[in-house]
Structure P
Amino acid sequence: MHKTKYIFIFLLVSLLITMSAIKYFDKALQNEVAPKGIVSFELAKNIKTSEAVLNSWNVTAKSFAGLSLGIDFLFLLLYAGFIAFSIYLLNSYLWNENLIMYQTGKLMMGAIILAAVFDAIENVALIRLLTGDLKQIWSSLAYYASTIKFSLVGLSILYLLINLIIYLYRKLIKP
């Protein structure tokens, strides 16, 4: 098996395991105040909403939130690595002779790495809130960092999916 396939499989399996752990912890965080669990906390734009989410969680839920945020530091490396590597593979296969599309792929790889940086910033802000540093700056920082992160991740995944469709079309339909 080619080395790139091992890397791809490792990243994919690691990503799926980490996603499962985050999903497990997130179930304890979902309630009427935080229907989307940790995402509700990430997108709590003001300190009152952040406090409401925190107050809706019991001690166990807060522990799960901390564990989820800790695992998210690994997750952000894995999703950024997986998406960037997938874009790299498709970019190399599809666009070697099309400079504009090849450069766009490189830009999208940079975008997903930047998304991971914003995810780390968001995590730090959420940890500050979770540990009792209840200031508006942390709610705002978490909100804006997560908004930028979600936008960049969405854009990168869209680019990846479009390229995957082109790849499959070329491979399966157009021999």
Structure Q
Amino acid sequence: MTAIGGNHYERAFESWLKDNGIQYLLVDQQKRTAFSRSKIKSFDFLFYAPDSNAYIAEIKGRKFSGKTFTAFGSLPNWVTIDDVKGLESWIKIFGGRYQGLFVFAYDLENIDVDTDGREIYEYLGRRYVFMAIRLSDYKMGATGRSKKWETVHLSAEFYKNCVIDADELICRKVRL
């Protein structure tokens, strides 16, 4: 693996991108301090889907200890307000050529999880499901979660209606 630093969620997503032949650029974890001088939160990946869509992606790792994805109510999808503002700023910096994207990487703790037909990706002994939501959709449905931590989230119903499976994102399959 050529990943520099990063957490296991980011490394797993990078491996998934490679396995699917997706062109990407990884933000070097050791150079993120250069981004912080600009006061804009950095992102994790730039990547290019086969349909020529280009994305600025922020990976959000979450543990999932439930038994099923079908209800969506137990899928955590919170982000910080800085995450939202950071993606907005990078889209402007890149002249609007990229779409902002939150990729939620769910680390499945149970072996018998019903993922509602979503692909399970195995990486270094862990099992993940990758689900994404466009920044524009996230902003439309975001509601306050914690004033103290400055976080927002989506209702289960809104998330269920806007989420994009990783396979759909790279145009491999379309869910009905």
Taking FRET efficiency 1/(1 + (r/R0)^6) of positions 57 and 113 (r between Cβ atoms, R0 = 35 Å, to 0.05) from the coordinates of each of P, Q, which one would give 0.90?
Q
If you work out FRET efficiency 1/(1 + (r/R0)^6) of positions 25 and 97 (r between Cβ atoms, R0 = 25 Å, to 0.05) for P, Q, which one comes out largest?
Q
Among P, Q, which structure scores highest (criterion: distance in nm of label points 7 Å out along Cα→Cβ at positions 41 and 81):
P
Ranked by mean projected area of the Cα convex hull in nm², the structure on top of P, Q with the greatest value is P
Note: distance in nm of label points 7 Å out along Cα→Cβ at positions 9 and 121 at 3.8, derived from one of structures P, Q, originates from structure P
As an exercise: helix-only ellipticity at 222 nm (-39500 (n - 2.57) for each DSSP H run of 4 or more, over all residues; to 500), calculated from one structure in P, Q, equals -28500. Which structure is it?
P
Identify which of structures P, Q gives the largest calculated value of relative contact order in percent (Cα under 8 Å, 6 or more apart).
P
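Bear in mind that the values in this text are calculations on the coordinates, not laboratory data. Everything numeric in this text was worked out from a predicted model, so none of it was measured. Cβ atoms are built from the backbone, for glycine too; each structure is taken alone.
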